[in-house]
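Peer 1: Structures follow.
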Structure P
Amino acid sequence: MDTQPEATTQASLGKPALEKNHKERQVERLPGVHLQLKVGNQIYVRLLCVEQRYEGLVVGLDQYKYFIVQLRLPQDTLARLNQNPGAIVQLNAGGMLFGFRTEVLNRVAQPAPLLFFSYPDTVERVVLRRNKRVKVSVPGQIHGAFGDHDVMVVDLAPEGCRFSARSNLNSPLRTAKTGERILLRCDLGCGQPLMAPVVLRSIIEQHGHISMGGQFVDLTEESSAMLADYVQRVHALLDDALA
């Protein structure tokens, strides 16, 4: 694939990988070795040739050299990649938002539409979680456009949670998308039912399970206080157990 590195560099100048936001912590610039990228990650790719944002799935990587993304693109966009292969990628992983500049090294159409991206020398990072999550095993249910499903909440913080559910090829849960809003219901014990709206931030499917991470939104003051108290009590119990 023919590329024009000079054009890519110029197109990337002045375009931060992460937008600074006063509600988030300061954006850090770090060496690329800090990037928490792995197979199964969902990422967002903004192609500079069309200034369009796409969602893709990481299906392979050679650490610090390149990574492979399954991503279907329109034919006219593929043609423009020859003139400008530059891209800006964002990844939400481990409670942190990563952003970095890269470029398309190659692409294949068969047996699946794949793009090969260069591994970044530097990344920008924002820590989204203000509190450490605690490991839990709390049964619950989620409700969304995909229907109602039983889940197990596996970690929890005042800002968000992660839960998992069984899946198969026909599971409606496989239609869930990041950015989608759902409703989580669970019981934190001692008569503390929680009903919380959640925006999905990450979805990973493997070995017959779907793991979803999300951010709580529009919580009532009572629910926020209950979550904070619950997480604090679990932290205290874990600290006592390890003492």
Structure Q
Amino acid sequence: MWFQGFQKHSKGREQGQSRSVYELNEVTFFNPVTPGYPQDLSARRVIDFAYLPHDEVLILMSMDGQYPCWVSRTGVHDIETNTAVANAVLFDDFSTCTSLFPKLNSLMQDCYRRRFTLQGTDIKTPFDYGFSSEPGQIKYWGQHMARGISSHYRRIKEMCTYRGLDGRYLGFLESYLTMLQVRTNDAVKDYEGKRALIDLITSEDYLFVSDDKAIRSTYVRIRREIGDLYNDYMSIVR
């Protein structure tokens, strides 16, 4: 559920005026904080995106994934706006930060999430194609990112469609959930004994955007069950 006040971007304002891309940055809504160590965006940037319900995308930018200095919510297929956002988070300077906890983490808990990392002119993307670091091509990175977010969303939505074609996959998910819920008095054994199943399930996180409500809600329950298994495991081994 979205927090009251954190609204999706719309292209126009009153009388058709466009918003500045910086007005999309809602970082101050999430309680500004001062990190305990220097934030050097010239050295490294981490850009996370998460697909949300209703064809939306949440974009965060930080130095290391811990203290975002950009948080925006836009339409997945709004290429013009998302290109402007991408150019900002790739190339502009920011000083105000917020914490991931607890609001942002709760927003992203049940989402399909991926990450870009930028160090110098070396960019690593979650897509199956690279971004050229040739000097004349770097200026197109923002557009590539926006188009990639849109096209990747279409691809995983198509994967969801195939999963739901014959109506049987929900039964598999329900069986997985039952297996994960079987516990003993040994939290380490419970987790390690299910690692192959956990790896299989986590590789299908595109199901977070499934249009099939039963599949999507069952997948969310499965991922939360995995989280509980992991937390119980870590309470023993750490």
Structure R
Amino acid sequence: MNQKKKNPVNQKIKILFILTPIVMILTMFLTHLIFNVPLFSNNDSTNWTTSVVETGIGTSITIAILIYSNNQLKKSEEQQEKITELVLNIQNIEQRNYKREQKRLKVFSYRIITNLEVILNNHYELRQELENYINKGTEEIKQSIILSSRKNLEIMEYFTILHIKSDIAYIGELFEDPLLGQSIVNQCNDYKKILKNIKDDSDWKNDALLMKISVINSQVEGLVISIDKIKKETNEKN
């Protein structure tokens, strides 16, 4: 069986109350021998032995209280030191986690921005090609637009959107704007829709093409805003 660990404070107080009567008896005996003072007197109020006993008991109780109070104070100081150490450790862990999160945010934000800028440039190129077709209306330009739209659509479906979604899933919760990640995904899907529309649609009348250019302009504006927001998110946290 495991023995209970002895409490040093209780041991000290126990020893104190064991020694107290011994000290009182020795005090009374030495006083009696040295000063020839009678140990007992008929007048209890003036009986010096009673005073010694009362003083000894009072002193012992006072010392016991001081021992207990000092022990409690020491425990309180030790607990406070442990709490302070724990708080510092937590703060250090939080600081390390914060630095890792900021590094993660910076790296993956850069990848997202790079992909968005590629999409943005594709918007500009597509808009220019559609404007050229409106001005010239040649079959060669039309086929070039269809071919490039098909190629960009495949890249968007199998590479760009997948990469952007993966990166946003990894750092989306770090954005101050909780809707930024979903907004970017929606913009990518919108671009994919317009590419699919151009690839499949046989309506190449000017009105329909002007409508497509208007949609592209709106998408360009949204992409620019998203890119600026991501840059702001990373700059503000550095």
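Peer 1: Using FRET efficiency 1/(1 + (r/R0)^6) of positions 168 and 184 (r between Cβ atoms, R0 = 25 Å, to 0.05) as the calculated read-out, with 0.70 as its value, let me know the right label among P, Q, R.
Peer 2: Working: P: 0.70; Q: 0.25; R: 1.00.
So the calculation was done on P.
Peer 1: Here helix-only ellipticity at 222 nm (-39500 (n - 2.57) for each DSSP H run of 4 or more, over all residues; to 500) was calculated and came to -30000; which of the structures P, Q, R was it taken from?
Peer 2: Corresponding structure: R.
Coordinate-derived values only; no laboratory data. Fair warning: this is a prediction, and the values are worked out from it, not measured in the lab. Cβ atoms are built from the backbone, for glycine too; each structure is taken alone.
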